[in-house]
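Next come the structures, one after another.
None of the figures in this text is laboratory data; all of them are computed from the coordinates on show. If you're wondering where the values come from, they're calculated on a predicted model, not measured in any experiment. Cβ atoms are built from the backbone, for glycine too; each structure is taken alone.
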Structure 1
């Protein structure tokens with residue numbers, strides 16, 4: 001159970017644009033970002049699924065496993081795409097993974113790799129295990145670099161949750177995970193590997209897989225999930241970019257970050273919980289500091305739960321629990337204000353939830369839970385649940401806030417079902433916000449439309465929204 005099972009592979013990447021048009025369900029159409037200005041006509045706002053931009057990467061690289069918007073300044077916007085099985089020029093590294101930057105507005109769009117790390121695995125000079133006196137101290141092959149990509153202003157965070165290392169005393173290599181932080185529009189590259197510490201092995205941070213999930217707060221603080229720490233209890237770690245920079249010395253493998261926030265080991269009853277499998281940020285404590293939302297999909301006797309941690313001192317503010325064992329409640333989390341009251345609401349995906357059909361047969365459909373935040377806080381009972389309609393669709397595997405797509409004053413949300421649709425190739429649902437929160441019915445359903453025999457699976461397993469790519473004043477997906 002300790003090894004990290006990669007999420008469903010994705011390739012290539014689709015992009016769709018916000019469109020002025022009648023509010024209706026579109027035909028089978030593609031998705032993932034947004035493009036040029038909508039034609040002016042009366043009606044509701046939809047994503048322009050009829051004119052997607054398609055970005056492609058090397059075959060077998062899992063190009064599109066993670067996606068992000070990147071706008072370092074007023075001018076110029078790009079799409080960042082993770083390809084965690086890509087080969088690069090790093091010497092001696094096999095399928096280490098890569099992150100591509102795809103500048104928007106060029107025709108055709110040309111994606112190039114970002115050189116976060118051009119070196120091979122470092123070598124330990126030792127005669128303990130080799131007659132040559134040299135042994136690798138880290139292992140970058142198959143590290144899944146690019147599995148997680150996030151951006152804030154001119155900074156980019158890209159992570160390799162399966163990066164492994166070892167010490168001279170212990171030949172066992174531990175999958176601690178690592179991340180690279182590019183600051184000031186690629187002018188400086190820092191490594192942030194908070195789980196590469198003296199506290200190794202499964203009992204410590206040896207199987208942390210730091211960077212399995214990650215997010216930036218509005219102020220640029222880095223938040224990482226490491227679901228494998230402490231016999232897979234899991235862990236949340238967070239530091240400001242300034243703290244990471246001041247503590248970074250490239251000649252050292254272990255760089256303790258002064259002032260870093262991190263959860264600690266709990267009693268053994270919390271083993272195999274996977275705290276940090278997913279993370280999001282939002283304001284839930286009534287101050288000006290964003291708090292951390294973390295999914296714990298195997299906690300609470302596998303019912304799963306989500307914990308909201310104070311962004312100032314990382315103590316627990318709220319816990320909400322799943323309703324069904326093994327539903328993977330907390331697989332995906334998001335925070336956004338869906339009802340326009342100025343308070344962030346909590347969304348939780350449970351893609352393995354099962355329902356019984358009319359004849360009593362259980363079927364896996366997936367569910368998303370919405371918890372509206374009130375002035376008194378979050379009620380542990382969900383305000384609304386949205387349930388998938390297709391069996392084995394994994395509805396709720398991905399969630400992303402979209403901003404106000406239809407310009408009605410309420411934020412909207414996209415929900416992915418990567419095995420949905422008649423061909424089980426994936427569906428994305430757009431749910432509009434309103435005075436009572438999210439609508440119970442989607443305003444738009446997006447499905448892939450490819451040439452015959454060329455349709456990739458897992459459409460919608462990676463989503464990112466809420467930014468305006470083409471400068472037309474409307475957020476894109």
Structure 2
């Protein structure tokens with residue numbers, strides 16, 4: 001078991017005076033610090049996996065990458081190779097009493113010296129900030145002020161929610177009208193003390209980021225008000241390694257095998273999908289739904305109870321979270337139709353790309369950035385969020401015209417092949433990072449424009465047999 005980083009000698013931390021290995025593609029090597037709230041193998045959603053893929057791609061190009069993340073998934077601070085698990089996180093919003101909030105805040109305060117030591121010992125060319133949801137806003141500001149230019153890859157709404165994405169900060173400022181006046185005064189005094197000590201940021205509205213890459217137009221648009229002084233504001237969608245998701249055309253008889261991959265949480269709209277299964281089974285339609293995701297949380301328990309109470313256990317199954325190396329084989333390959341019923345504004349769902357690549361026809365809502373990818377009749381079939389009846393209606397349309405579902409799936413795969421491969425994303429992010437590191441912000445041409453994705457300009461071509469074989 002690796003020892004915690006606080007017990008290591010400074011010489012064991014990253015050194016950047018060693019000879020660099022030969023670069024495969026990049027002309028300029030970067031000493032890159034990547035900051036994220038969580039990091040694989042411990043993860044919650046798709047963005048951590050996408051970030052890890054991006055880092056691996058940059059390393060293949062010869063860049064030296066160090067990851068700074070939280071202790072999520074591990075009992076104590078530690079170093080795993082180039083991954084430093086030092087930060088405190090409060091990612092899941094939990095209602096806490098004053099005593100519990102104070103205890104969590106003290107735990108957050110204990111992480112601050114670790115961060116100061118880490119930043120003091122290492123030097124980086126550029127910092128890439130991924131999702132800091134649940135991290136201390138003071139830590140995020142300190143990293144942004146540490147010297148190297150910071151490029152944020154914004155893959156959800158954390159910028160729009162700043163500073164309340166610091167859950168502890170938000171809890172300290174929550175109204176507590178039930179407290180007696182003496183308790184209210186004590187709370188204010190504690191808040192002032194913690195702010196003076198910089199455990200709580202004294203400048204909650206300050207987000208000193210001048211360079212940002214956005215996963216979608218939607219995310220860019222909801223974020224810009226918080227980032228008024230950007231020198232770089234490009235849109236670079238996720239990309240995936242399509243070789244992990246071999247294409248297979250689905251037969252009409254497979255459309256009733258629904259699959260879902262993602263978080264088992266209320267905002268994902270899974271109650272809508274379960275209700276649709278109930279309605280279709282009542283009509284005699286042979287529909288099954290397999291839910292692949294972490295299913296031990298509170299909402300998952302409620303959903304399981306509903307499925308059992310409504311007699312749907314035979315038709316709605318909870319398959320649990322699949323290891324990434326088996327997600328295609330166990331989740332996508334058996335599926336005949338990928339259902340994404342999200343009710344929240346999805347930023348740009350990676351699971352949708354994986355379904356596209358695998359050849360699974362997609363039935364989805366078009367909330368948030370999903371609508372930039374899920375084009376009705378071109379790459380997906382769209383239904384209204386929260387409307388089980390409309391989901392049923394759109395499914396029956398596909399059932400009556402399975403050749404339409406097959407054609408849509410082929411077009412969707414061609415989108416991935418032409419525009420949304422991992423290497424395309426890595427190349428574009430690398431170019432931005434190098435430009436920022438060299439002081440050439442804004443000097444990189446954006447071939448895709450900022451208002452429209454290339455696949456939205458014209459109907460994509462049919463993929464060649466070699467591309468999907």
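Quick notes on this structure:
- When FRET efficiency 1/(1 + (r/R0)^6) of positions 140 and 340 (r between Cβ atoms, R0 = 30 Å, to 0.05) is computed for each of 1, 2, the one that comes out at 0.05 is 1.
- Entry that produces 20 once percent of Cα pairs over 34 Å apart, for residues 100-355 alone is calculated, selected from 1, 2: 1
- Given 23.4, 74 for Rg and Dmax of the Cα atoms in Å, calculated: source structure among 1, 2: 2
- At a computed -11000 (helix-only ellipticity at 222 nm (-39500 (n - 2.57) for each DSSP H run of 4 or more, over all residues; to 500)), which of 1, 2: 2
- Structure from which 2.9 was derived, distance in nm of label points 7 Å out along Cα→Cβ at positions 124 and 420, options 1, 2: 2
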